[in-house]
Structure I
Amino acid sequence: MSAVTAIRNIHELTPDPKTGISWAELEAVYLHNRTSPFQVPAPVRPEKPDYLALPEKPAESEGISFLGKWFESESAKAERHAENLRRWQQELIDVERENTLRQHRYQQQRTAWAEQYANWKFEAEEHEKRLATAQADARQQFRTDAAFFESYLAGVLAETEWPRETLVAFEVKPELSAVLLDVDLAEIEDFPDKIYGVNARGTELTEKAMTQKAVRENYARHVHGCLFRLVGIVLHTLPFDNVIVSGFTQRVSKRTGYLEDEYILSCKCSRSQMSSVNFAGLEHIDPVEALGDQPVIRKMSSTFIFQPIEPLTL
């Protein structure tokens, strides 16, 4: 499967909620955990990112041919050097943007890790206290133990692989039978804009540029597919009724000039609504249309350009 296909069709990896865990099965896991030593590993502290080296400013002689050393005119020399400087400046902008984005994501990961670690430490300490609790008390607490549900879901999400870096934060509301998720989506600038193949003879690699609309369409399918997949994962993992999932991306604010989070997609899906999906035929589903059948907030043009939105809440 090509990278483009994997990105476009990420929704095809969505599990069927109808085959997920039941309340009885999850309760058995809960009761077992309440009488067993704490076994959840501590969250792994994120590593500092590797930053790209800034490109060196080109010398005036860069790119000159052997004959050009002797015969290049002053105007040609100036034009060549100006083009080298233009490319260098663009590369510098691209590298600085990428390094800023890596630093921003690292800070988000560190913040998320610190919160997860604090929760893990709290849960480890609480678990030792709960070992003395009678099983009857545990049964009464089961359906309202948000920390257990969040820990169980976190374990599943940690094992979930994505073709592009996809960071997920969530909150479980047992009293409302709901899960809320925020997804840090990939940037459209990082999406493939070329299609690679092999020529008819099978001897050479071919490269074909994609149109900007095609790139945006792939991005739209991907972000909708990510949300669709997360809804399926949640309903497959926890026997709750509702999921609200919102996706955001980083953009340079025209107001402040800094990178800021902008929500571009938000939807609410119920178990009953998802039960109408044919999970045996996900390859026939368009995730953009599938989420459009749910309560959804989005400002997407016919050419797949997204505008910022206010996400859904409970």
Structure II
Amino acid sequence: MSMNQSNNQIIKKNLLIICRGAGDLATGIIHRLHRAGHRVIALETDYPAAIRRQVSFCEAVYDGSAAVEGVTARLIPALTDAETDAETDTETYSGINDTPAAHIASEKWDSSAIEAVLEAGEVPLLIDPKGESIALLKPDIVVDAIIAKKNLGTTINMAPLVIGVGPGFTAGQDVHLVIESMRGHNLARIITDGMAQPNTGVPGNIAGFTSERVIHAPAAGYIHDVRKIGDIVQKGDEIARIYPDKESYDNALSEYVPVNATITGIIRGLIREGYYFREGFKIADIDPRESELSNCFTISDKARSIAGSVLEAVSAFEHGVKIY
């Protein structure tokens, strides 16, 4: 079945919501919307770099599926060249979805696979960093929760309701609504005019720690995780090693840069084994609250707060209440 043929079947059953991004904050949003009964599709990059991997649906890109608090996201593989050629030969491009972006999307993913995952009560996840599938699937709502601190291509005409999370969006211009993502009094506030607070580069305060609890790569290279998420570490403990090149990493050579814990606590986030990054890249997060191990495996308060505001906006839209 082609994507064009089943598009209407997908969008007529319930509200269809596409979420750009599936990191930990986006996962909180996807999880809340899914639990509220909406049909949600997640879009991700080829190589997501989540730190809080235990609560990030983007891990499905690597593992095929990812489960977070009882909800499963499942990767929809891109069609092979042979499948694409076969579908293109028989496809007639006309009507409502007859756009270049729709053509591209219809040649990349199997709509029947998307529908099957939705029918199974799961969240389909597409590797679609540019959002090419949006023009074809025609969702009722698009949520940009990439948290890139800037707009990576989301426009207000992508759907009847477009929501941007965090800085980089202007309500009324490139999105209809903006959700504040900075911790503090205004966290999760729905902004109907203007922008979220600019990124300060300083992590939120947890138990008196801010910048100290987030670890950035002291060098570029491939990471080998010495410790794992959930481990309790002391300040100065080695938690990972960075190898300068693939050969050094593959052979565990002695030439590496150690990554040490910056504070005592629980490793709440650690970038995926073997990931390559540049110097200064965010690679780990330590929670100083040693008694709260479950925090490593559950959606955060921040993600839930933001998700609640997104759901509020979605519910208003669903009931015809105009809030912008």
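Thinking of I, II, which structure, once distance in nm of label points 7 Å out along Cα→Cβ at positions 55 and 279 is computed, gives back 4.8? Source structure for this number: I.
Once relative contact order in percent (Cα under 8 Å, 6 or more apart) is computed for every structure in I, II, the highest value turns out to be that of I. Calculated for structures I, II, mean count of other Cβ atoms within 10 Å over residues 39-46 is largest in II.
Calculated for structures I, II, distance in nm of label points 7 Å out along Cα→Cβ at positions 111 and 271 is largest in II.
log10 I(q)/I(0) by the Debye sum over Cα atoms at q = 0.07, 0.13, 0.14 Å⁻¹ was computed and gave -0.30, -0.98, -1.11; which structure, I, II, did it come from? Working shown, then result.
Numbers: I: -0.40, -1.06, -1.18; II: -0.30, -0.98, -1.11.
Label of the source structure: II.
Where does the value -14000 come from, among I, II, when helix-only ellipticity at 222 nm (-39500 (n - 2.57) for each DSSP H run of 4 or more, over all residues; to 500) is the thing being computed? Comparing all candidates, it corresponds to I. Any idea which of I, II comes out highest on FRET efficiency 1/(1 + (r/R0)^6) of positions 31 and 295 (r between Cβ atoms, R0 = 41 Å, to 0.05)? By FRET efficiency 1/(1 + (r/R0)^6) of positions 31 and 295 (r between Cβ atoms, R0 = 41 Å, to 0.05), the leading structure of I, II is II. Structures compared: I, II; top value of distance in nm of label points 7 Å out along Cα→Cβ at positions 23 and 47, i.e. the largest, recorded for I. Set I, II, criterion mean projected area of the Cα convex hull in nm², for residues 119-190 alone: the highest-scoring structure is I.
All of the numbers you see were taken from the coordinates with simple rules; none came from a lab. It should be emphasised that the depicted structure is a prediction, and the values quoted were computed from it without experimental measurement. Cβ atoms are built from the backbone, for glycine too; each structure is taken alone.
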